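For reference, the structures are reproduced in the following blocks.
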Structure I
Amino acid sequence: MFGLVVFACAPKVLAQPRPARSVNFSADVTGVKLAKGPDAARFGRRVAAILGASGPDKGSWGVLVTDAATGQILYARNAGRYFAPASNAKLFTTAFALATLGPDYRVKTTVVSDGALEANGRLNGDLVLIGGGDANLSNRKFPYDKNEEREGPPEKVLAELADAVAARGVKEITGDVIADDSLFQHEQFPSGWTVDDTLWSYGAAVSAIVVNDNTFALTLRPGPRVGAPAIYDTGLAAGFYTVENSIRTGARDSEENLAVARDPGSRVIRVSGVMPLNAPPRRLTIAVDEPAEYAAHLLVRLLQARDVKIDGRARSRHAGDPQPGRGAPQTVLAEHTSVPLADDIRLTNKNSENLHAELLLLLAAHEKTGATGYEDALKAAADFFRAAGVAEGDVLLSDGSGLSRKDLVTPRAIVQMLRYASTQPWGQVYRSSLPVAGEDGTLSDRMKNTPAAGRIFAKTGTIGHVNSLSGYASSLRGEHLLFSIMGNNNSLSAHDANRVIDAIAVAMVEDFRPAPQAIQRKEKRKYERKKLRKVRK
């Protein structure tokens with residue numbers, strides 16, 4: 001069982017840096033390495049002060065900054081050690097998807113039947129919704145600009161499919177309405193996800209069918225008087241999920257205290273606590289843990305609203321389930337084509353959409369090797385990482401999003417993936433999908449009004465005791481940089497840990513300048529020789 005208490009609290013204030021303890025500036029990947037020159041020395045002193053402050057000093061930190069053009073290491077701290085990446089894992093997944101599928105790749109979601117449609121509108125057989133792995137069967141508007149926009153009801157695409165079925169003249173379905181997500185194995189939650197994750201939108205179940213990000217809104221409002229039960233609404237999820245409501249309405253301006261719980265596999269959601277009489281509505285986004293079953297339920301309701309009679313029932317069809325009539329000719333009654341892959345990757349990285357990243361992993365692996373489950377998909381991804389020059393063993397992933405607590409990567413693996421992507425035809429699509437400091441996505445409110453604003457394109461990452469930021473940067477003096485900053489095992493709040501990372505990022509933008517051309521050419525030759533030696537090995 002999982003419970004959540006919803007309340008407001010003031011963020012902690014990060015302690016000011018104190019003088020750092022002496023640091024071992026050894027050149028190995030588990031210590032600290034500095035390039036020669038005043039820029040790196042100044043940056044090194046600032047990083048030492050930031051990470052030596054009370055709070056950050058008890059955590060584990062990895063930092064790697066390199067010259068984007070030459071590959072020269074400008075600063076390295078524990079660059080070869082493992083860190084939990086959180087959503088920095090998406091840097092690997094989205095690169096894999098772009099390299100394998102291409103920016104223009106699209107998938108189709110279809111509604112089919114192998115039954116005959118009579119002139120009177122009677123469809124003799126089942127109606128089947130076949131998922132193709134489209135993560136955007138929703139009301140989301142594309143392309144993503146500075147902010148996510150929505151238009152229409154959450155079930156908009158599914159409603160359009162129901163409209164198309166009705167427009168074909170279907171008035172009665174003698175069989176069942178089936179949601180078929182058998183494109184992938186029935187593995188709702190990757191290894192390393194926790195029970196706590198699965199109640200909320202960021203931990204929605206993985207499926208080849210994704211309606212409204214496999215979530216629904218649970219809206220709570222205070223009752224009409226003190227002591228009255230709160231009022232709740234689940235929209236189209238009513239009838240699929242049952243709400244046990246023990247929330248009571250409290251006095252005006254009293255403290256609000258709410259808890260939500262659902263046992264694994266249960267369709268009963270329990271809400272409890274107190275809402276003040278004058279409290280505004282609370283909209284909680286709850287994850288759907290049976291996506292295909294839920295999609296079938298919604299499609300039945302949408303068809304019935306269009307006066308289509310359903311004689312059978314709503315049900316799912318997963319990989320491995322019996323499929324009578326498989327191979328028989330099918331009639332396509334409705335079809336929806338996804339947005340281009342580049343649009344979804346932009347959304348995935350800007351907003352850090354976990355479910356979308358999982359589907360990108362599975363789709364890319366399925367296209368490349370025919371994989372249908374996580375074990376084979378992760379093997380296909382690992383092959384790609386090696387081909388991209390990532391050192392053997394530097395990336396150990398159990399999912400595509402970074403939500404798994406089993407994921408481990410090194411800062412040097414991230415920087416190598418960033419470097420590889422920058423050399424590819426899809427490199428600009430990849431870079432532009434990353435949040436921009438102080439402007440959009442998960443960095444919209446970070447590093448505002450600092451020299452780093454607009455100069456850092458980077459992926460954020462946050463789970464319990466894990467914070468990361470990796471990507472591309474341009475310094476005030478014109479240096480182009482690749483970097484990875486990773487923090488694990490600290491007791492800081494997410495807000496304070498991000499302040500530590502942001503301070504390092506701002507220092508990076510302020511301190512580094514391009515090396516003279518002769519040195520750049522020398523370093524580039526060294527980097528190319530190093531790459532050639534790796535290839536020959």
Structure II
Amino acid sequence: MSLPEPETIRRPAINPQESKPRAARLAFGLLLTITSAAVLTACSQTASETSRHDFFRVSLATTFTSPVSGRLLLFLAPSSAHGDDEKPVDIDMMSPARVYVAAKEVAHLAPGDSVDIDADDIAFPQPFSRAPAGSYRLQAVLDVHHSYNYDGRSAGDLLSAPLTLSTPLNAAAVPVLTLNQLIPEPPDPLAGRSDVNTALKPLDIISPVLTSFWGREIRMRGWVLLPPGYAAHPGEHYPTVYFTHGFGGTLPGLRERFAPVLYDRMKQGRMPEMIWVLLDESSPTGTHEFADSVNNGPWGTALTTELIPSIETKYRMDARTSGRFLQGHSSGGWATLWLQTRYPKIFGGTWSTSPDPSDFHFFSTIDLYAAHANMYRALDGTRHPMIREHGVPRTTMEELAGLEAVIGPYGGQLASFEWVFSPRGADGRPSPLFDRTTGDIDPVVAAYWQTHYDIVQGLQLNWKTIGPDLKGKIHLFVGTDDTFYLDGAAHSLQATLERLGGNGQFTFLPGRSHFNLYNVGDDRYGLFDRIASEMYRVARPKAGTPGLSPGRSHP
């Protein structure tokens with residue numbers, strides 16, 4: 001999942017809480033196949049219903065000069081009385097079934113050519129022909145990068161203008177949409193920030209261990225943000241924070257959203273001066289979580305044995321355990337919890353916010369280990385909620401799984417988890433945790449998850465070995481109204497550390513959701529100040545007020 005971003009609930013990557021809105025829609029990532037009968041076709045149809053399919057024709061405008069390819073998506077939503085004819089038609093994670101989505105892979109579409117799409121073939125929440133009679137708005141999108149499941153519409157995707165129509169459709173007239181809009185690269189929000197650009201250094205290294213795993217060159221990317229006083233004090237070394245985004249976060253997003261916020265807060269004296277390493281954990285499969293995985297490769301090993309040693313020789317970092325810290329939100333929160341518990345001798349503490357489940361007994365609202373566990377329903381038939389708003393369930397796990405299946409079998413939130421946590425299947429892909437049609441959880445795969453990636457179980461089994469180096473190093477913040485029910489696993493982790501004598505620091509913020517956790521009054525990033533000050537007190541226990549200290553010290 002991800003950090004917040006000051007936009008919509010599509011995919012927060014900006015504010016340590018808005019990274020999940022987009023994450024909300026794509027929340028929880030497993031590689032979903034597009035063969036789910038419950039999603040792609042109706043369970044039963046009468047003969048007359050079977051004979052009727054809704055078809056649409058999508059063409060590529062002649063203004064384009066070369067052919068295109070990608071996943072063609074159609075979005076159909078009820079019209080409103082608010083005059084939103086020009087507003088994009090897109091999914092609504094707080095009410096997924098309200099917007100119909102159909103999909104088709106397009107291998108080659110030349111300018112002036114067209115392709116027909118059967119909107120009853122691969123569709124969510126049901127075939128378009130079953131939409132209740134009424135007025136609707138329709139829009140076509142060509143997902144050229146196959147990344148819609150991860151970050152929605154992005155630069156390079158093609159759009160049609162929204163079209164208003166009525167259902168049921170006239171069988172004699174096929175609606176036609178034209179892809180005539182190209183989403184451009186957004187303007188650089190830091191174009192006028194020479195101070196931030198000077199302090200921000202690109203991080204791009206080839207990883208030998210990941211390259212060996214994949215058989216092709218794999219790079220680790222991010223940014224190194226130097227504090228305002230770095231150049232003026234050439235003999236000083238600084239505590240270093242390794243920060244990573246949540247699901248939906250990107251390399252550009254780290255630069256555009258977090259770098260100026262962190263730099264300005266240090267410059268204003270709200271945060272102590274430290275070096276921030278902004279790590280990109282995105283990949284074509286979702287987020288790799290900096291975990292060693294049989295599917296994604298040894299990302300934890302690469303970080304701790306290659307990237308960190310490399311940059312510690314290049315920048316004036318405090319290379320002691322007490323000078324290295326971890327921080328992340330949502331999926332980034334899980335990644336930093338994982339790294340801290342996996343490498344307790346390397347890092348001096350993690351400050352993880354709204355982390356994904358650290359105990360798979362509390363995988364959102366689902367116990368993955370229960371007898372006859374089902375991803376969609378409890379034993380009494382109740383649907384498992386996945387997203388809530390102000391305490392009210394809004395979206396089910398079944399809806400999220402169905403939507404991801406249609407958008408595509410790549411990069412979704414649910415798919416992302418399988419790529420990290422699952423064993424490799426006979427086909428070379430991650431073994432699915434659950435059956436996409438029935439929701440039944442595979443106990444063998446769940447057991448693998450528990451043995452290899454359940455943080456709470458790992459602490460219980462290995463405390464004698466890791467405990468002495470881990471005491472007092474886990475700090476966790478989560479809202480009691482977390483959008484994805486992530487407070488449940490946090491309570492389990494807290495209870496486990498209390499039993500083990502782990503001296504963890506847990507803060508449950510009343511009424512806070514996944515996306516407003518960092519708010520302090522009107523300041524959307526205020527929690528950063530507290531976190532940075534607590535880190536600084538660990539690195540420089542004899543220093544004065546952390547928020548006003550230069551943050552420098554000889555190693």
Structure III
Amino acid sequence: MPLNMLALLAPALLTQTSSGAIPVDALLYSTMPSTAVHRPEMAMDGDAKSSFRSVYGMEEGDSFTVLLSRPIAMRSIRISTGNGGDDVLTNGFVETSADGTTYVKAAAFKADGVAEVQSIHGAIAAIRIRMNPHEAASHLQIREIGIDTDVLIAHVQQGPPRGFVDVSAAPDLADWAARAEKKMESFWPDTAALLYSDGFITPNAVHVIYRTGPDVTPVAATGGGVMTVNTAWCHQHPDDTGLVVHEAAHVVQSGGSPGWLIEAVADYIRWIKFEPANFTYNINPQRATPHDPYRTGAAFLAWCELHYDSKLVTKLNDATRFGRYNDGLFEKYCGKSIDALWKEFIAAYQADKPNLLTKPVPAAMRPRDLPSVTGATASVALPLEKVGVYADGATFGESGGFDDGGAAYSGALLRSSLTTRGVTFQLGAAGSPSIMSAQGQMVKLDGHAHKSLWILAASVDGGQRDQTLSVGYSDGSKINFAQNFSDWFEPEDFPGEVRALRMAYRVMGTGKQDPRPFYVYAYGFALDGSKSAQSLTLPNDPNIRILAVSLGD
């Protein structure tokens with residue numbers, strides 16, 4: 001058995017073969033997708049029962065490349081393809097390279113699907129499988145790539161995504177191409193993650209060719225393992241190097257339909273995920289449709305993700321990849337038809353284009369100033385139901401206390417009244433009912449006009465977000481408020497919240513102290529001072545514990 005066939009059995013820390021040669025690693029690059037059961041590494045695992053097999057066909061621009069970590073001497077190379085008569089490659093050839101850049105044809109595949117390279121002169125850095133010009137195959141299935149060498153190939157794996165760039169027709173664009181390649185390769189893993197399908201291995205290579213002429217796409221196009229970039233466009237747009245990120249998305253997509261969605265997703269990758277700061281778009285509400293590609297489609301997808309399903313693009317791309325897409329998927333994932341979503345999208349675009357793709361801020365997280373209190377405060381009577389404050393050293397049950405878990409505020413620290421921000425709260429005495437759980441109760445107010453309403457409270461079991469409370473006025477109108485409530489141990493400084501008191505410890509039902517800081521918070525809400533406040537409806541969340549309510553002037 002050749003030494004390289006022992007590669008996968010060799011210890012990872014082996015640094016030298018018996019011949020004295022330092023081992024090498026092999027990186028594999030495929031312009032074609034595969035699956036988890038036919039991974040690229042299976043082309044060089046020494047097991048004739050396993051194989052690499054592309055999901056789709058192989059065209060003349062496609063390739064499968066073995067790139068070694070350094071050039072090594074080889075006696076021969078033998079590549080076998082097919083599976084018992086199926087997928088035998090007979091119209092392709094093998095190239096070798098001494099530097100990983102310049103390749104020469106070394107052997108052709110024969111009728112049995114085997115290509116053999118004999119009498120190799122000089123060290124080899126790379127091996128590449130290609131199709132004959134103007135030909136194609138339904139699949140590329142590589143049974144085994146065998147290399148007869150004295151150098152141990154210690155590790156075989158897929159290489160990091162890359163473009164094999166050819167600027168020979170436009171050497172003056174070498175710098176432009178280098179900047180573009182860096183962008184493409186840096187974001188390629190992110191693109192693959194965003195366009196993930198279970199068990200589907202996306203290509204990790206593409207041949208990038210810069211050229212111009214009447215037969216060349218106006219900007220760029222990708223397919224069959226080749227990304228063609230129009231050099232005239234590059235000269236006219238020296239900063240548009242990000243276009244290759246869009247094209248690399250097509251490599252990762254690996255085909256599919258419908259075309260409008262394929263292009264919308266590729267622009268979504270570039271403009272929404274890669275360079276959102278540079279994204280500009282203009283939509284004609286009278287002419288645009290939900291099936292528009294490119295920037296309009298990208299904006300529509302991004303808006304749907306913001307408001308309905310944050311993984312929509314991943315799900316839709318999976319469907320396009322395997323021929324399962326239909327417009328009904330929008331309703332499946334977003335709960336509304338594509339036409340209904342488009343109608344909402346256009347309305348939002350017309351109402352506030354600058355913030356169309358800004359992540360919505362929950363009402364409870366919108367910044368607001370606490371109302372000022374310069375006059376007297378009026379205490380509101382509450383139906384306090386639980387004991388949440390105990391004297392130091394007192395004992396109480398494991399299911400009692402402020403948190404229903406055997407812990408409470410200390411009566412030595414939280415006394416009968418508390419003043420903060422000019423508001424005074426009257427509190428229940430230690431050992432007596434001093435808190436109530438918010439469960440949507442309606443609390444009667446004094447029926448007078450006030451400028452603000454204040455609640456002294458804290459939550460248990462973590463912060464409680466997106467809570468709603470309301471104040472009803474005597475004229476039948478009401479005002480709703482959204483508020484987040486911090487846990488008594490973990491202040492989050494939510495809008496409308498102030499730390500009313502920091503306490504150095506809490507008391508436990510065992511009579512001991514928990515020497516960590518705990519808090520109680522004040523929440524202020526501005527009222528219409530021209531109306532009489534009649535009632536307060538509390539949030540419906542029993543993890544919010546109310547200690548007191550006051551009205552401020």
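Side notes on the structure shown:
- Source structure of the calculated read-out (helix-only ellipticity at 222 nm (-39500 (n - 2.57) for each DSSP H run of 4 or more, over all residues; to 500), -7000) within I, II, III: II.
- When distance in nm of label points 7 Å out along Cα→Cβ at positions 460 and 476 is computed for each of I, II, III, the largest belongs to: III
- With semi-axes √(5λ) of the Cα gyration tensor in Å derived as 45, 30, 18, matching label from I, II, III: I
- Which of I, II, III yields 22 [relative contact order in percent (Cα under 8 Å, 6 or more apart), calculated]: I
Where a number appears in this text, it was derived from the coordinates with a stated rule and is not lab data. Source: prediction; values computed, not measured. Cβ atoms are built from the backbone, for glycine too; each structure is taken alone.
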